[in-house]
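What follows is a set of structures to go through.
Coordinate-derived values only; no laboratory data. In this text, all values refer to a predicted model and were calculated from it rather than measured experimentally. Cβ atoms are built from the backbone, for glycine too; each structure is taken alone.
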Structure P
Amino acid sequence: MPKFDITSNQNPQVKYVVRLREDKRARWKDRRILVEGREELDLALISGVKLVTLYTAPEIISNGMKISTGAEAILTVSRDVFNKMSYRENPDGWLAVFEMPERHLTELVLAKKPLILIVEGIEKPGNLGAIIRTAEAAGVDCILVTDPRVDLWNPNVIRASRGAVFTLPVIMIENSHCLEWIKMRDFSLIATSPKAAQLYTHADYRNSTVFVVGTEDVGLTKFWFEKADLIVQIPMVGKVNSLNVSVASALLIYEAKRQRSLSD
């Protein structure tokens, strides 16, 4: 039987990992986050996020044990211990504690005609993660998450984003500060509403564009509707009166990318 550094679920490090997984306050107090999955770990490392402790489960790992890290500790754990720490249905044997990344508007490097997404009041980790993953794939410059009801560093956000949360600038910010930053620049602010007269495919997104979307239950607040330069409609012909926010975001982003590709 192989020897492991940790074999007991009562080990203090195991309890700490579980606390980081479950408790937002613990994450922000210690400024530590939990990342599971080899692909996500690799993207975090490539992006320069500092790795604190790496946990591996040799009984589970099937994609090679070698990884280049600057971790303070690399520990092997038994299958039972890893399953206790894991938050995935089919874990791959890789899990780590990282320092919480610092993200600031002043550090953003934008394209000449940036494409930016504002997501207001989002509450579901899976939706936020899916939005981040789509935006990163499409080459969006950044995502501004305003007045969120979900923690950006919730492990399920990281999982749903497939690690894109590390490679795409995603910043949590208050509505008022976000608007002030947008208005200081020559950006076109586009909101969505099922009651808008103009279809989203009929608007021009070839110049600097900021899309702002809200949750499917309440939509955008009055704050953004009053400040938007244009409000567009994503048509729906069925009985359902709202789209999932990640789907709506994808439609807007890829319409902008389509228009820009035609004008290049």
Structure Q
Amino acid sequence: MNLLAIETATNLVGAALVTGDHAAERSHQGGRRHAESLAPAIEEVCALSGITVREVEAVAVDIGPGLFTGLRVGVATAKALAQGLGVGVLGVLSLDILAAGAVELAGLAVPTTVVSVVDARRGEVFVATYDFEAADGAVADPADPDAVRRGPPELLTPETLATTLAEDDPGSGRRVLVVGDGAVRYLDQLSLVAHPDLGLAAEVSSPSPVTLGRLATRRLASGWEAGPALDLVPDYRREADARINWEQRNPPTAGAPR
């Protein structure tokens, strides 16, 4: 299958094309230039793979949580491509992609808890926690992050996250990895907690397009369905900053409709 993966949830903007065992990836630190950077990345991965966009058989996209504008660009592009090509599209959580990337890089020699942290701006972070067990053999596939996520993503302050990490006893022999750009931004606060390993935070700071592509390919092979483009929606987890700013400047009066 030729699967195109689109990543725009954070400052990193990119695409990957996964075709069987081969994967091509191009990404750029967008600096909020998601719309300008995404189309060239898609063109580059198609050229590297030697196929045209018309040969794409499925599209996967990071649906968040993450940057509001970035998610709109990525999801809109994925929907337009999927609808134009007549193929299905699979949405994947940014925090799942970070967890999969941490496992790809660190391996599962011991039971591992991954805490994915995406910078939500406004002094907050999006967080999800995953409990992976050690792989049975060096080549064993890790569990899908969706199957080992403790619960839905949460919107927390860095202080609350640090407190949660301090109170969560991982148990003997379990490694705790904290990754994502939220962990990088609030590294000073999180590093005060004794047991989490923050050493991979910078290396796995943004969801990787190729990790997204591989995870989506595994999900489709295991029975997940790529749905119609019109059904795809971003997972913002909160209102856009523009609306928050407006409501802070113009608080609703009692009894007025929101």
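Observations, loosely collected:
- Of the structures P, Q, the one that 3.8 was derived from, the read-out being distance in nm of label points 7 Å out along Cα→Cβ at positions 21 and 117: Q
- Winner on distance in nm of label points 7 Å out along Cα→Cβ at positions 5 and 37 once structures P, Q are ranked, highest first: P
- Sorting P, Q by relative contact order in percent (Cα under 8 Å, 6 or more apart) from high to low puts Q first, with the largest value.
- Computing distance in nm of label points 7 Å out along Cα→Cβ at positions 13 and 181 across structures P, Q gives 3.6 for structure P.
- Structure from which 66 was derived, percent of Cα pairs over 15 Å apart, for residues 53-148 alone, options P, Q: Q
- Value 29, 26, 15, calculated as semi-axes √(5λ) of the Cα gyration tensor in Å, assigned to which of P, Q: Q
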